[in-house]
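Next up: some structures, all given as C-alpha cells.
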Structure 1
Amino acid sequence: MLVITGASGHIGSQAAEILLDQGEQVRVIGRKSEGLQRLVKRGAEEMIGNLLDRAFLGRAFTGARAVFALIPPNYTAADFRAYQKVVGKNLANAIVDAGVGHVVNLSSQGAELPDGTGPILGLHDQEARLNALSDVQVLHLRPTYFMENLLLNIPLIQQQGIAGSAVRGDVPFAMIATRDIAEVVAARLSRRDFAGKTVLDLLGPRDLTLTEATAVLGRRIGKPELKYVQFSIEEATRGMLAMGLSPDMVRLYLEMSQAISDRRFAAGRVRTPENTTPTTIEAFAEIFAAAYRDATTHKAA
C-alpha cells in the first residue's frame, strides 16, 4: 500500500492517478470525501480525517510501504508556523507509530535556509524533524516555484487586464509544473530506491522572469499586450487580504516574495538530468489557457 497525503491537491492527486495507472494499491488522505471521489472510483482507498489528529494519521499510515508526506497550506491560519509545527510533528510521529519504512517528503527550494523565507521555514523544520527519525528512509523533494501559482492571476487579468504580485518581474528564477513533481513522487514511491536521508532539487526546464512568463501566457490567451506588474507591499497586502488570507499568511508570503526577488533561492542553480523536469512555460500555457477560458465562461454565466 502506498499512501498519499494531500490527495485532493495538485501534486497528490496527480501522483495518485499515476500510481493507479500502474496498478499500485493506493490509499488517499483528505479532509473531505468529495475531493477524492475521482480517485476512489479508480480503485483508491480513501481515509477522511484531519492531519491535526495524530491518531487518525497513525491509522491512515498503517500497512504503508511508503508515504508521500506534506504539510498542506492553511491560508486562514492565525499562526501558520504553529499550524506547520503541529502537522509536521503529527506526520513524523505517525510515520513512527505505523512503522513506515520509506517517506517522500514534499519540501521546497529554500528549505536549506534557516530564516527569511516565509512559509518555507516550516519545511526547513520538517526536514530536520524527519531526518531525526531512525530506521526511516526519507527523500526530501525540493521543487521550485509552481507554474500553477500563475493561475491566481486569472481574476486579475479579467478585472484589470494585468498580472502581478509582490515579486520583481525582472528576476529570473526556476519554475516547475506540478505534473512533473507528481511524476517524480509516483516513481520514487513505487521504486523506493532511496536510503538514508537525501535531498532532490526539482528545477523545471529553465529559469525565467515573471515578465517573460506573463508574456507567454498572454500570447496564448489572445492578450499579447498583457503586462506583469510588481505590486507594492501595501497593494499586495490589500489584495491577499481580500482573497481571504490571514494577516499572518500575508506577512509570510511577503517575506517569501522578497526572498525570491533577492534571489536567495530557486535562482541560478546548476541543472542536471536528475533535477531538470520537462514541462516548459509554453506547454503550461495550454493549461493556463484552458483555466482562463473556463473562468471566463463561468463569469459570463
Structure 2
Amino acid sequence: MAQRRKNVLPGFSLTLGYTLLYLSLIVLIPLTAIFVKSAELSPAEFWRIVSAPRVVASYKVSFGLSLAAAGINSVFGLMLAWSLARYSFPGKKLVDALVDLPFALPTAVAGIALTALYAGNGWLGKFLETPGHSIGFVLAALWRHLGGTEETAAYLSDSCAEALAGFGVKVAYTPLGILVALIFIGLPFVVRTVQPILEDLDMELEEAAASLGARRWQTFRHVLLPILLPALLTGFALAFARAVGEYGSVIFIAGNIPLVSEITPLMIITKLEQYDYAGATAVAAVMLLLSFVLLLLVNILQTWSSRRMRRGY
C-alpha cells in the first residue's frame, strides 16, 4: 500500500472549514444580502431605479474614469517600476517609499489635499485655470528685472492674460479631478505588482536580444512585454477594483454635480441617507455585477497571456 503523503500544513479539514467560514462571513453573506434586499423590489421598480438618468450617468463616470485611470496607471506605473528596479539615482529610497503613500494615507485626507492643490486658488489650480495670468506675471517680473518700464511690464501681463484666456484647465469639481484622484490611489497597485517581476527578470534576455540585432523597442515588445503582461494585467485589475469603489478621496474633488461628476458610491450613500435601502442595494447590485464582469474579462485575458507565454518558452 502506498504511503500517504504528509502535507506541510496539518489539519486540512480544519483549515478548509475556517477558510470557508471566513469567506462566508466576510464576503459571501454580505454580497448575498445585497441581492436579497434588492429582491424586495418588483422588476419594474428595480429597472426604474437602476436606469434613472442620474444613476446611469454615475455608472459612466465611475466605470469610465476607473478604466481610464487604471489604463494610465498601467503605463506610468510600468515606467516608475522600471526606474526603481533598473536604475540608481539620488532619492531612490524616498521615491520608493512615497509610492506606498496612498496605501497609508486616509482617503479623506487625500481628497482634501488634492482639492486644495487643484482648486482655483490652489498651488497648481491657479496656474492651470488661468495660465495667461501666471505667464504674464513671470514675463512682467523678468522685464522689470532687466530694467524695463512698469508700463511695458503691465502691458505684457495684460496681453498674456487676454491671449490665453480660453486655454485654462479646470481640474477640481470636474470629472478630470475625479480622474486625478483615481490615478493617485491606484498607482501603487501597478508599481508593486510589476516591480518584483522586473527585479527578478534576468538581464541576459535583453543582452541576448541586443546581440541578435534587436532594437530597444523590439526587445521590449517581443521579449520583456510578454513576461510582464500577466503582472501588468493584475496591477490593472487591482487599480480598477480600487478605483471603481473609491469614495473618500473622490467626494471632495468631484464637485458632485448631477449628471456630470456624481459617482455611483455617492448615489448609494444618498439613497441610504433617504432610508431607501432597497434602492441603494439595487444600485449596489448593478455595480457589483458590472465590476465582476469587467474583472472576469481581465482575468481571462491574464490567463490567456500566461498560457501563451508558457507555450512560447
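Laboratory data are not the source of any read-out in this text; all were calculated from the coordinates shown. Keep in mind that what you see is a predicted model, and the values were worked out from it rather than measured. Cβ atoms are built from the backbone, for glycine too; each structure is taken alone.
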Identity of the structure behind 21.2 (criterion: mean count of other Cβ atoms within 10 Å over residues 99-106, calculated), options 1, 2: 1
Highest-scoring label, criterion being FRET efficiency 1/(1 + (r/R0)^6) of positions 91 and 291 (r between Cβ atoms, R0 = 30 Å, to 0.05), among 1, 2: 1
Label whose coordinates, when relative contact order in percent (Cα under 8 Å, 6 or more apart) is calculated, return 19 (choices 1, 2): 1
Of the structures 1, 2, the one that -13500 was derived from, the read-out being helix-only ellipticity at 222 nm (-39500 (n - 2.57) for each DSSP H run of 4 or more, over all residues; to 500): 1
For 246 (volume of the Cα convex hull per residue in Å³, calculated) the corresponding structure among 1, 2: 2
Ranking 1, 2 by distance in nm of label points 7 Å out along Cα→Cβ at positions 43 and 211, the structure that comes out highest: 2
Identity of the structure behind 14.5 (criterion: mean projected area of the Cα convex hull in nm², for residues 107-258 alone, calculated), options 1, 2: 2
